[in-house]
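> For reference, the structures are reproduced in the following blocks.
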Structure I
Amino acid sequence: MNKELVRKMRRAHKQQADSIKKLPCYNAVKTDFNIEYLVASELERARKEANMTQEQVAEAMATTQSVISRIERGANVSIETLERYVVACGRHLQVRVV
């Protein structure tokens, strides 16, 4: 790839990121995203530690693999869905406010 083109793309990306960070809602959205990403990562880790595939979790939850994939990508899901997911992986859900 052309080095000058790569530099221009990186510069444009940085400018775009900087302008997004200046938006008034940026911090709230970032916090929401971080929470969703953390929960999604924990769910995926629980599934892998249970040596289960997404298909197996989906079967245990009576849903589809695509729903499990969406959950593991950080979709906004209910506490009830989180509970069903972790129980399918042989775990227990614990929610704490610290």
Structure II
Amino acid sequence: MLEYTLADDYLERRAALRADHLALARAAHERGELLLAGALPDPYDRALLVWIAPREVVERFVEQDPYVVQGLVTGWTVRPWNVAVGGSSGAA
């Protein structure tokens, strides 16, 4: 799980970078690395990206993401997520 902390002016600034950000995310999705991604509204202060890829792949995405590079993301964390229901959880 990749969690982004978004800048206060995220909504105002994202338009100029959105196409490149989405192209990067769509490419990761097409490779089967990124499962789901989106911002959390009301307020738009965080975004969550659910990955099925090694941490190195996620960190490489972050390093290339225009939202991160241009400061729309003010902080980020990567944490493992043990899926209990859905997907290929394999949990008992």
Structure III
Amino acid sequence: MSGRIAGLGERELVEFTFDGEQVSAWAGDSIAMALWAVGQQALRNSSSVGEPRGVLCNMGICYECLVVVDGATVRSCTTMVRSGMKVQRGGKL
């Protein structure tokens, strides 16, 4: 998988979808980092002007990385991937 650092130990691969496309990630990755690793940086569009937004703080303080997971709006930087989850762009709290 591109964007991964070799030698970090063995972890299970999990698959989930992002906007309907299959994504492979390592168990224990946040959604944000799993998407970043496959080149997906825009996670939502701003509600005011529609500009792309992505990971900013990567520790759960801001709301820039909001996505919708199985119908619930979550911060992608603090939500771990799990097999079969359906992730979509966007979201508002």
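> One of I, II, III was used to calculate helix-only ellipticity at 222 nm (-39500 (n - 2.57) for each DSSP H run of 4 or more, over all residues; to 500), giving -22500; which?
Values: I: -22500; II: -10000; III: -2000.
The read-out comes from structure I.
> Ranked by relative contact order in percent (Cα under 8 Å, 6 or more apart), which of I, II, III sits at the highest value? Don't skip to the answer; put the middle values down first.
Values: I: 24; II: 41; III: 32.
Between I, II, III, the highest calculated value is found for II.
> Let me ask something else about it. For the read-out Cα Rg over 2.2 N^0.38 Å, for residues 35-82 alone, a value of 1.03 was computed from one structure; give its label from I, II, III. If you can, show how the numbers build up before the last one.
Values: I: 1.03; II: 1.16; III: 1.10.
Computing Cα Rg over 2.2 N^0.38 Å, for residues 35-82 alone on every structure in I, II, III gives 1.03 only for I.
Only the coordinates and a few stated rules stand behind these numbers; no lab work does. It should be emphasised that the depicted structure is a prediction, and the values quoted were computed from it without experimental measurement.
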